[in-house]
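Several structures are given next for inspection.
Please treat every number below as a calculation from the coordinates, not as lab data. Owing to the predicted nature of the structure, the values given are computational and were not obtained by experimental measurement. Cβ atoms are built from the backbone, for glycine too; each structure is taken alone.
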Structure 1
Amino acid sequence: MIYTITLNPAVDYVVKLELVEQGTINRSQDDYKEAGGKGINVSRVLNRLGTTSTALGFVGGFTGKFITDYLEEVDIVHDFVSLQEDTRINIKLKAGNEETEINGKSPTITEKNYNSFVNKLRGLTTEDIVVLAGSLPTFLPDDTYHSIITMLNAQGVSVILDTSGLALEQAIKASPAFIKPNNYELAELFSEKAETDQDIVRLAKRLHEENRIDHVFVSMAKEGAIYVGEAGTFKLSAPKGQAIHSVGAGDSSVAGFLYKWQQTTNAVEAARYAVASGSATAFSKTLCTKDEVEKLLAEVHVTAI
C-alpha cells in the first residue's frame, strides 16, 4: 500500500485576475478551490494514473472537512488526525503570466495529535511505501521528517521524500529511498552553486553515496531533470509546451516516478515518466491525467552523463 503524508495541508483558493492592484478592490475573473498540500497532490495524481493510496496527516475545522469531502468525491482513501483549529487556506493569485502565493498559518498540533499520527505508521511493513511531502507545520521541529524516516526504515518501509530547507537538510541524514530536490534546493542544501549539469551531478552523487539515498531526482523545470542513483547517472529532456499551471508539477513528478517504479522497478523508465508527469501538469489547468502524461512521454529523451 502507498501512504502519502501531508503534515501541513491547505485548501488552495485559486484566483484569476487580469491585474493585481494594491490598495484597492480587485475582482476575480475566475476562482476555484482544491484540496492542497504536496502529499495530497501526490495521492490525487496517483489516483488519476490508476493507483490507489491512503492520505495521512492533519486536518481540522470547516476547511479540513472541505479537504476530506473533496478526497471522498474522487475516491481517495484518507485517515487524517483531526485538529481543533481550522486547516489553513493558501491563496494562489494568477494575474497575466505571474503567480503570487499567500500561504496561511499552520494550525496548532499538540503532542497528543502527533502521537496519534505516529501510531498510524507503526504497523507499516516492507509491503508499504510512504511519501513524505511538503513543508513542516510551525508547531513541529525541523527534524520531524528525520524521525519519521528513521522509524519507517527500521520497519522496512520505503520512504519517498519531497521537501526543502532545514527539513530536507535534517531528513537526508536518515537515508530516504528517493528525494526530489530542484536545482535551487540542491544548491541551498550544500551552500554551493548548482548552475551546470556537472555541478548538479557532483552534488547529487554526494547525496547518493554519502547519505545512502537510492534515487536522487533533480528537477530543473524546462531544462528537464538529472537522475543519480542505482541506475547510473543520466539527464532527461523536458517536453516542449506552454507552462500554464506550475502548482503541483513537482508533486506530479513524484507520483509519476512512483507509479512507473511500482510497475517496472526500472529507474530510467520511472524517471522518464516523472518528467512527463510534471510537464503534463505544468501544461494543463490542473493536475495531469494519464492520457496527458503518455502523450508527452515520447518527448522525454535520456542521455547518459
Structure 2
Amino acid sequence: MQNIIIEPTENPKVMKFVTDYQIIPGSIELDRQSDVSEMPLAKELFNFNFIEKIFITSNFIAISKKEDVKWEFLVESLKDVIQEQLEKNPRIYIQKQAKTNNVFAEMTPNPSVMKFVSSTNLLSGFVEVKNKENSDDVPLAKAIFEEFSFVKEVFISDNFVAVTKDESVEWHKVMIEMRAFITEYLQNGGKISNLVAQNHAAPVEQIMNRNYTETEQRISDILVEYVAPAVENDGGKISLMEYVADTKTAKMLLQGACSGCPSSTATLKNGIENILKQFLPEVVENVEAVNG
C-alpha cells in the first residue's frame, strides 16, 4: 500500500498529500475545465464537488477546496482515494520512453535555448555562465564556448546543460553536433565546474550577499516546492531575488531557459504570481522580473 502523509499548507484552502516516491517529473495544475480523461486519479478526485483545483508535482498532490467546506471531514476520504488510485497507476500518466543515449537534446519554451539532458547527475545545485570571458571556473561551459562560437550563455543544473545561442544559427543545424560534443566530454570524464554550485533552496543568497528574510524564505520555499520542478524541466530557473513589503512585490531572477524567454512574462503573471497569491495571499500581490 502507498504511504500517504497528510500535510496542511499556509493556505487553509489547500491540503497536501505526500507520497514516499516521485509521482511525476515536472508538475501539472488541473481545474474542472482540464482534460483528465487519461488521469484516473484526477478524474476520481474531481468527483468530489468541493474540489476546485489539483496540483501534482514531485512527490505530492495538493488539493484546493471551496471555502465553505471543512477539511476535518474530508482528508481521510481523499487519502483513501489517492492511495487506491496510486496503487493502480503509480505514475499518474504514461511516462516518456527512456532514452538510450547518455545525453539527449530537448527543446525548451525559449527558442534560443536547447536543453541537453545527461543520464547521470552533473551538479548538486546549479551554475550559470553568462559569457565566455567568465567561463574559466566552469570547464564544461568553457569547452562549449570554445567549440561553438554561437553560444551566448551556459546554465548547468542537476542533470542538464541549457545552452543559449545567438541568432547566427538555427538549432536544427547544430543540435546533433553539440549533443555529441557534450556526450564525448562527459564520457571522457571532463570536469563540470570548479565553482561551488548554488543551492536550490536559497539560490540567490550568493548574489545578494545576505540571507533571506523570514518572509523571503517562505516565498522561496513555495517556489522550490511548487514552481521549480516544472521550470527546471524546461531548462530554466526562477528564484526570488527580493521581496518589497511596501508593495507586496516578489522580484524574481530568471536564469537558464527562462532568461529572455518570450513566454517568461506570462509564466510569471499567470503561473507564479497566481501560485504565490494562492499560498501566501497576505504576503504577495505582484511578481516582477529583475532581468529579461
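Given a computed value of 3.0 for distance in nm of label points 7 Å out along Cα→Cβ at positions 24 and 184, which structure among 1, 2 does it belong to? Answer for the origin of the read-out: 1.
With respect to volume of the Cα convex hull per residue in Å³, the largest value across structures 1, 2 is given by 2. When volume of the Cα convex hull per residue in Å³, for residues 104-247 alone is computed for each of 1, 2, which one produces 127? Answer by label: 2. When distance in nm of label points 7 Å out along Cα→Cβ at positions 120 and 144 is calculated for each of structures 1, 2, structure 2 gives the greatest result. When percent of Cα pairs over 22 Å apart, for residues 40-127 alone is worked out for each of 1, 2, structure 2 gives the greatest result.
When helix-only ellipticity at 222 nm (-39500 (n - 2.57) for each DSSP H run of 4 or more, over all residues; to 500) is calculated, the result is -7000; to which of the structures 1, 2 does this value belong? Of the options listed, only 2 reproduces it.
Computing mean count of other Cβ atoms within 10 Å over residues 152-159 gives 16.8 for which of 1, 2? The value was obtained from structure 1.
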